[in-house]
1. Looking just at distance in nm of label points 7 Å out along Cα→Cβ at positions 23 and 55, which of the labels P, Q belongs to the structure with the highest value?
2. Match the computed value 0.95 of FRET efficiency 1/(1 + (r/R0)^6) of positions 71 and 159 (r between Cβ atoms, R0 = 30 Å, to 0.05) to one of the structures P, Q, and report its label.
3. Identify the structure, out of P, Q, from whose coordinates Rg and Dmax of the Cα atoms in Å was calculated to give 18.3, 62.
4. Identify the structure, out of P, Q, from whose coordinates distance in nm of label points 7 Å out along Cα→Cβ at positions 103 and 183 was calculated to give 2.6.
5. Suppose helix-only ellipticity at 222 nm (-39500 (n - 2.57) for each DSSP H run of 4 or more, over all residues; to 500) works out to -3500; of P, Q, which structure was it derived from?
6. Comparing structures P, Q by relative contact order in percent (Cα under 8 Å, 6 or more apart), which one has the largest value?
7. When log10 I(q)/I(0) by the Debye sum over Cα atoms at q = 0.12, 0.14, 0.16, 0.30 Å⁻¹, for residues 119-174 alone is computed for each of P, Q, which one produces -0.36, -0.47, -0.57, -1.12?
8. Ranked on FRET efficiency 1/(1 + (r/R0)^6) of positions 135 and 199 (r between Cβ atoms, R0 = 25 Å, to 0.05), which label among P, Q comes first with the largest value?
Structure P
Amino acid sequence: MAVVMFEGVEQKIGNIFCIGRNYAAHVAELGNQLEEEPLVFLKPTSALTMSRQDIALPAYSSDVHHECELVLLIGKGGNDIPEADALSHIAGIGIGLDLTARDVQSEAKQGGKPWTKAKGFRHAACVSDFVAASCFDLGQPFTFSLQVNGETRQQGDTSLMLYPLVTIISYLSQTYGLTAGDLIYTGTPQGVAALHAGDVLHLQLDGVVSADWTVAA
């Protein structure tokens, strides 16, 4: 059973939804096109890795990138959730890494194949402990950052999202349905880059949530 920590208590996890290409600058840095609707992919729960655990990179890739993201924990599921009610379905707020085997992903995209091998390997869904959504003003933008070996690599501001949180939640509920315990990785800003053995990562969200990982040698 996959779990995360929510306010110091284990929370069973359902689906792991991820939103791709949700920041224009990141779309541009990878030479991708903007999407007409949220681009959604899934990660298996076996990819979850909690803060302070080592990250083991997959042997079949030589180019694994970090993608720092705001992560939502759904507390109340539903179908066809209107945007006006979407924020009330968030139980917790966290920060995480959508790790991507970029070389494997590029090969898959060229061949028209799924991204699962590039996005779903063990340790590919790193996530912090979650803080109650009530600790935040959900109507205001979130800011977050990633440091690698003390150097800032990524800085995010959710006001720059192409699809804001309410749209993401409503869209997922309409298309797939949401259940309590689902996680939503909401997209990464520009600055993605390769990880290497021994790298030390520190993530920070609005000075409230933080997480740390080390890439195993």
Structure Q
Amino acid sequence: MSRFARLLHIEASPRGPRSRSSDVARRLIDGIAPATVETLNLFEADLPPFDGTVIEGRYALLAGDAVSPDVVAQWDAIRARIDHFLSFDAWLFSAPMWNFGVPYPLKHYIDLITHPGMTFTVQDGGVTGLAAGRTAIVIGSGALDIRPDGPMAALDHQMTYLNDWVGFIGVTDIHRVDIRPTYGSECEVSAAMDRAYAEADALAAALSRPARV
């Protein structure tokens, strides 16, 4: 039996079956075999807006000021997204690198669900994440070899960002799978995929072992 009751696959690629990050994510999910899996494709999701009106509405709500029904509805929709996110005990993010970072819908999603009192608290100058006790897996692909020992590691604003963000909201059990480089000769790309499949299989095996007591 899988150690995960509910896993959310947050898919941040618009390429469907051609997406390498999504392909490796599906292989990992098959290996982990969680009791329940839900996929949230961010390019297809109807994400609430997060603009100046919404932000000003948040400040007004925090100050106890009267706000319009539209503002209340906007923040109810955001709260619903956060509650949905926190209802899972594991998250698997699969994302390609876009311009050294993450695709814009993933940044939008992170901005929607990262708020004080909702996914973290601040007290006495310290931050406490409210997502503690969960597991996060980050699968990233990209043409540049930004692995920690790779030649372009200094340009990693993708995997490091996601790792730091899930850590900020309280996650300590974080795992990483790289698919790099995805640009080059057929042999080079095939080798990158083989490495990623091997990493995913090894991670699935490790996560399938009973937790120590």
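1. Top value of distance in nm of label points 7 Å out along Cα→Cβ at positions 23 and 55, among P, Q, belongs to structure Q.
2. P
3. Considering all the candidates, the number was obtained from Q.
4. Derived from the structure labelled P.
5. Derived from the structure labelled P.
6. Greatest value across P, Q: structure P.
7. So the calculation was done on Q.
8. Comparing P, Q by FRET efficiency 1/(1 + (r/R0)^6) of positions 135 and 199 (r between Cβ atoms, R0 = 25 Å, to 0.05), the maximum is at Q.
Just so you know, all these numbers are worked out from the coordinates, no wet-lab data involved. In this text, all values refer to a predicted model and were calculated from it rather than measured experimentally. Cβ atoms are built from the backbone, for glycine too; each structure is taken alone.
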